Structure P
Amino acid sequence: MNLATMNGSDTCKPLLAMARPEMFRENAFRITGLPVDATTRELSRHADKLKMLEELGRGESVHTAAFALSPPPGVDQIRDAMGCLRDPERRVLDELFWFWPETFGQSRNDPAIQALAGGDRETALEIWLLKETNPTTGVTAMHNVAVLWQLVALEWEEYAGEREIDERQRQEIERYWRDSYKRWNVLTADDLFWENLGARVKQLDDPRLNSGFAQRVRATLPQALDKINAQLAVRYAEGGRMALARVHVDLMRETCVDAGELGRSVELVLAPTRARLQQQLARAKEQEGKNSAGAGQVVRELLEHAQRSFALYDLFHGAESAAKNDLSDEVATLCLRLLVEYEKATTRTQDCLDLLKSVLPLAKARELHQHAAKLIAQAEAKLEDLEANAQLQAHHTALREILESKASPKERLHRLKKEIVPVLAKWNYTQKFGASKDQFSENVARCFLAVMVSAHTEHDFDTALEAVVIAGEFAKNEQTRQRIERDKEQLVREKAAARQNDLSLKIRGDIIEITRETFRFNGKAIPATDISGIRFGVHRENGSNNTSYKVGVTSWHRGTVNIECRRLLRSESQAQTDYRLLVTGLCKQIGSGVVMRLVEKLFQGSEISFGDCRLSSKGLAATTGVLVFKKHHLIPWPEIRVEKDNESLFLRSARNPKFVKKFALRHVWNAVFFQEIVNAVLTRLTMQTRR
């Protein structure tokens, strides 16, 4: 018979139903210990005996044959087995997968069958191996060897299903399978074997067995045998043991004599997998449009189920089977629709993108694959935009923090160059920021301009010029560019003019240098930014012609320098000249910076000593009177009035005419600049009020 032409009416459905890895554990002859040619009367007597012994707890005493079940079957198992033997079709199938005597009805006299009954399977195997080449009786021996090796193989598979086995054991199990299937393939094509089965059917003489039953068994046997290995492959694959699963797929292909038959076996085994996936698809479709926010989890569960199912399809059919591809496209189509809903409802773009990438390999149809790829590209573009916006926001925050920091202009310039400029340089190689990049670049330019203004206020022309030049590199607005050019030209002019006020003076052995950046006295150099106070004044002692021309500079960290311009053997006119040069140099090059830094400290919350008074952002704290007449005053900055002569500073209150404080210019630090300090504080207060 051409098995490739087998149709539904040629199929033996009971054989397919029985063909499972557990079929030998469910074999009625193995359960009862009876030979396959036992009569109906023998069956009944033996069943009664087994039940009685089992009820007495002595069931093990009769289960001594080779391949006896362990533990012994219970009463319910025996009852079910007897029921199977009363079904003629099931009996013939259990006989087919158990050991035959050379002549049915003569099991008592068959040495191999009796060896099995005594628990000696090695002797039985030796007998059959010697006889299986006999042209007359060999088919029975070959059948028994095929059954024995298949039974041994399945017992080992049960063992391997519960624990790990080594490579040697795996190879031994494969040998059992090959030894069994080599014989089953011969028997399937051997007419004598099937004549013997047909004769056995007639011998049973049961009207429920029609003449075509043996033919249907013969037609179905290859598919049934494949089904056993296919089920084992599925079990191993579902347990994550793909190497063992592939062993059984390879066995099926090696022993296959009909590709169509193999395909039907596989489809039969995969039918439950396909059904479960279809159920999962149906449940997912029910959620479509109902719970968009939960669609991501629905897709995740569907993908997990589909990927497990498709792994089985790939195992049997390879990666590109038509059966799998159609089902894969159905899964992918539904997932894509659900993910579109999910992204709109939740804006969880990254999660959506991850799921889309998992769906893409499932989209097999060309248009569907392109649609999935398009959705991935859109999600990636959206994520890039979100990332770009987040980066822009972070850099805007950093820019604002630098701009609002209390650091010096030079320090802010350094941070802008270190933290912001590299960002813009990196962005020049990408297009993802678009117009936002230009706007950020314009903001950076304005920040450099702000640093330029602060540095210019402190007369730090080098920092101001560097800031304005860098601003020009990033400015996008034409008006900003024009302003930068004007500021640059003005700074160059002012820097040149400032250099004209640089002073290098020698008084006897002392060398004094004053620039915008540094005050130097002999070997001691004080950076202009570290200078905290200046004082100078002329004092003529009463009743004496001696006049003192003193100049002092103090700093936060580098100590104090006091210079007397009137020196021994040096004329007064020369002292006056030296004094005027020193005062002019200090006032023009350093004084304004000192004022600005003092005011900044006041508004940072610091208090500063001023003679016997204290300065704060609130005003002048002073004490007048002594003992019981002692009074504490706080004169707000707007109420302070300043008067000055050649030697002294007078501070009055606009609200309290009786309040007056006098300070010697040559003794009190920054008394010479107090009017400038008041003006700067009032300007700062006015700016705060406007904000």
Structure Q
Amino acid sequence: MCLNVLAQKKPAIFSVNNAKPVDLVNVFLGSSADHGQMSPAASYPFSMLSIGPQTYPKTHTGYEFLAKKFLGFTHNRFEGVGCQGSGGNILIKPFLGNSPANCELLKTSEKASPGLYEVGFANKIKASLAVLGKAGKHAYQFPKGEKGFYLDLSYAFNNAFVDEEHQINGHAVSGWVVSKTTCGVGKYKLFYHLELKKNLTWKDEGNHKLVVKLNDADTGEDIDVAFSSVSVEAAKASINKDSFQQLKAQSSLDWNMELSKIAVAGDMDNAKLFYSLLYRTMQSPYVISEKDGKYRNTRGELRKDEKVRYNGWAIWDNYRTQLPLLSLIVPERYQGITNSIADLYNSGKKDYATQTEPSNTVRTEHGIVVLLDAYRKGYKVDFNKIIDSLTKKVNNLDYKSPDKALESSYDNWALSEIFKILKNKEQAVFYKNKALEYKTYWNKDFKDMSRPDVDRMQARGLYQGTIWQYRWFVPYDFKGLIALHGGEEAYLGKLDEFFEKDLYNHANEPDLQVPLMYNITRQGYKSQYWMHQLVADTVIQNYFNDNSRGIGSYIGKIYRNQPHAYLRTMDDDAGAMSAWYVFAASGFSPACVGWPVYYLNVPLFPSITLQLPKSRVFKIETENFDLKNKYIKSVTLNGKPFNKNYITQKDILSGGVLKITASAVPVKLSDTDNWLSSIEP
């Protein structure tokens, strides 16, 4: 009888009416081994400051969930990126006794939430960290006796430290640090101010190392810290004098406000995973301007602007997902993000990084596509001001490998569309024809799929992925891609083969759009199936970033709310993979970045509400909701039949209710109005 009662117990249901999204976030998701490369560091939305644990062993963010030994705490990291990570500036280690090196920090307890990280050690030291904006606090509890802090101002991941300069003044130390950016390509400079409160003595150990000795009788000490990309004075002005509890509480409130931009209602476990991943989409880019509008551009030059400026890009990774998501959920920030990307073309844009970055960063390829996308979503872009730089950049694109040829053609298409906007017909036609040259490259490398290397990672000089995975990368001309196959039937045959043979690779970005590509045919139900499978069900994955098919296949869910969250070798890539999940779980995903269009699928929740500017909301309701009902039977928008397989940014921003009627039975030959990209010859 008892077992029967348990069997009938209903799953917990989440609603923002009775719980806070911030309380559902698991900041330990993806923080172990090579399954996401994320950290539980105390962070704040789009802040360059994140105070987190440095463990041995570590992952790309400096932390490993399973590690017991701690080296101390560092103050920045680029979440979810490759190349062994980057950041890790200014290491602080609390210690007991008279020797920092002889004091071992072994974790005995740990907890964290957005904006907060806490850990207890076997030697009775307890550390609590919190971040609010560009300011943060360390709060330490010590046993009585000899104690202090060890500061390594030259600490950085992967030996990325370049230079530093500091000055001690009473209880404070301030200065700047220069380190290499992600993958060691460029350099960034951070200004900082750090101050303690109680009686102390400083000792300069040389080689950029400092030791702070505290009073033996003291059992607690706080450290205030702030970062700036502008100056030491700006960092000092950002120091927050509120108590640790006040700062922690405000950070949590602010995180909850950001996370509540999307209100889901439904299964509690799904909601926990959803908000844990939504949290990851708001770590970068970083705010680099001060309250007075001052900031430094990528040349290191001091500038001033009324709009908030950002830096810290991973555009090649996240332009398909995270940036389009931000255009919807943080429109108050996205104009500043757009301006900042445009300004890269004024201040010397590099594919990766300059030698004078105002913050850590990764890469910026396809920035031109993001700007076109932003413009078509209603954000202001002064193309006249940067057209020469855009053109110069496109004229120097690389076509040497098959993947580069398709990606460069995308940028040529974007430039052609921008020249149309500027009413320059001659140049628009010229770059349209350049974009259409993708067909030559496609026929050369992607048409014949009988060659033996088509399923091998990095064959023919590919950067990442396989020939099978890259052959679909023509989002700007789906109509032309169908024609290259010889028509819709042949196109569907190859797409079916791709999925039937488990050739899809979710461990990296090159083929992220492929599950949506049945939507350009009358068999859109197959896209609905695959979006559901990939976001919530068991799949087979044969490809990882370190091997080709046939070595250690994975069977299971891709997204899991645990430290081993993602596929092996699958990085979150600055919110790229998290944002893919958020879109898919919400029931719509970008069709082609550069057009304000989203393909529909059945959401993971019966109700989803997007909070929009001017107090508007856009609600997505699913009728007949059940996880087995993964197919769309019909759709209405504001009570009227909606016979499209897509929705636009304008539809969403206008507010209203999109109602999706779900079914376990697919509509195998749809009569919907399908969105199909094309480049007319």
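All of the numbers you see were taken from the coordinates with simple rules; none came from a lab. All values derive from a computational prediction rather than experimental measurement. Cβ atoms are built from the backbone, for glycine too; each structure is taken alone.
With distance in nm of label points 7 Å out along Cα→Cβ at positions 166 and 422 derived from the coordinates and found to be 5.7, which of P, Q does the value describe? Clearly, the read-out refers to P.
Structures P, Q were shown, and helix-only ellipticity at 222 nm (-39500 (n - 2.57) for each DSSP H run of 4 or more, over all residues; to 500) at -8000 was computed from Q.
Given a value of 13.1 for mean count of other Cβ atoms within 10 Å over residues 502-509, point me to the structure among P, Q it was derived from. Going label by label, the one that fits is P. Identify the structure, out of P, Q, from whose coordinates P(r) over Cα pairs in 20 Å bins from 0, in percent was calculated to give 18, 51, 27, 4, 0. Structure of origin is Q. If you line up P, Q by distance in nm of label points 7 Å out along Cα→Cβ at positions 254 and 390, the top spot, with the largest value, goes to P. Suppose you compute relative contact order in percent (Cα under 8 Å, 6 or more apart) for every structure in P, Q: which one lands on 6? The read-out comes from structure P.
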